[in-house]
Structure I
Amino acid sequence: MRPDGEDGERGSTLPLVLVCWLVAALMTFGAIAASDAFLEQQQVQSVCDGAALAAANATDEAALYAIGVGTALPLTRASTQAAVADQLADGRTALHSWSTETDGVEVTVRCTRYAEIAFGWLFLGGQPLERTAVAGARAPTTS
């Protein structure tokens, strides 16, 4: 013991407090980054859903007049791609890539965007986060 009554452990709680604050800050930053990533995913999914609906409404008129209306309106890859391109042409929906697939009745649209998220420099090393969404729709019918 020291003659003045102080022991050698005085001030040893400071590192513990600093570590606790660091963990709390990382948890807060992580929650903010995860929320930002979730909102980006929701936005890409919304854009992709709209594109799929537009593509499902894009009937190939040549095929429609040739075979008529059966249980579903005929879709082709060209008509669905043109509809998606038209839907995304407004400029408000920035996607880095998209693609369509159709079996003639249903269409599937895949959309990808690379987004910068909050605190991405900390958790992703400065790289953008890839957000991909898939949406499908069926051509409307009269029955």
Structure II
Amino acid sequence: MPKTVEMTVSLKVPDNTAITALQTLHKIGFDRIKDVKKSDYCRFFIEGSEEKFKSQICKVDILVNANKHAYAFQILKDNNVKILVKNINDDGSSLLPTLKNRLGFKNIEKVEKATLWSLAIDADENEARKIAEKAAKGLLANENYQEYVIL
């Protein structure tokens, strides 16, 4: 049975995409969204030691550039609403051969990639989830080729 390892990778410097998303959300009426952060998200299905895999995968420069990225192996639990946006037809097949064949990660069985948005919303939890749902539909996910989940 494969083990699951989740990894998020975010910029250490200000993220222009997240800044632009916040400005655009404000322009289209989402004034209660106070901050937006964006991370790349990968879910790896692996065989073998999780700890050994984590210590190796965080050094792969096509995923994490130590000079500009920070990484974590869990989704931060805070008061922000998280939205995971995934391309519908992206099965990770573009990344998997590179990791397995070129970089030697033979223990990876499958990879899923997505974008993780984190929204700081000035509202209670239920209202914040409703606002996040509207923001996802209005800007953060394109329903023509993406799907999203509010975490």
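Ranked by distance in nm of label points 7 Å out along Cα→Cβ at positions 31 and 47, which of I, II sits at the highest value? That would be structure II. One of I, II was used to compute semi-axes √(5λ) of the Cα gyration tensor in Å, and the result was 58, 13, 9. Which label is that? Label of the originating structure: I. Assign the value -15500, calculated as helix-only ellipticity at 222 nm (-39500 (n - 2.57) for each DSSP H run of 4 or more, over all residues; to 500), to the correct structure from I, II. Of the options listed, only I reproduces it. When relative contact order in percent (Cα under 8 Å, 6 or more apart) is worked out for each of I, II, structure II gives the greatest result.
Just so you know, all these numbers are worked out from the coordinates, no wet-lab data involved. From a predicted model like this one, the values you see are computed outputs, not experimental measurements. Cβ atoms are built from the backbone, for glycine too; each structure is taken alone.
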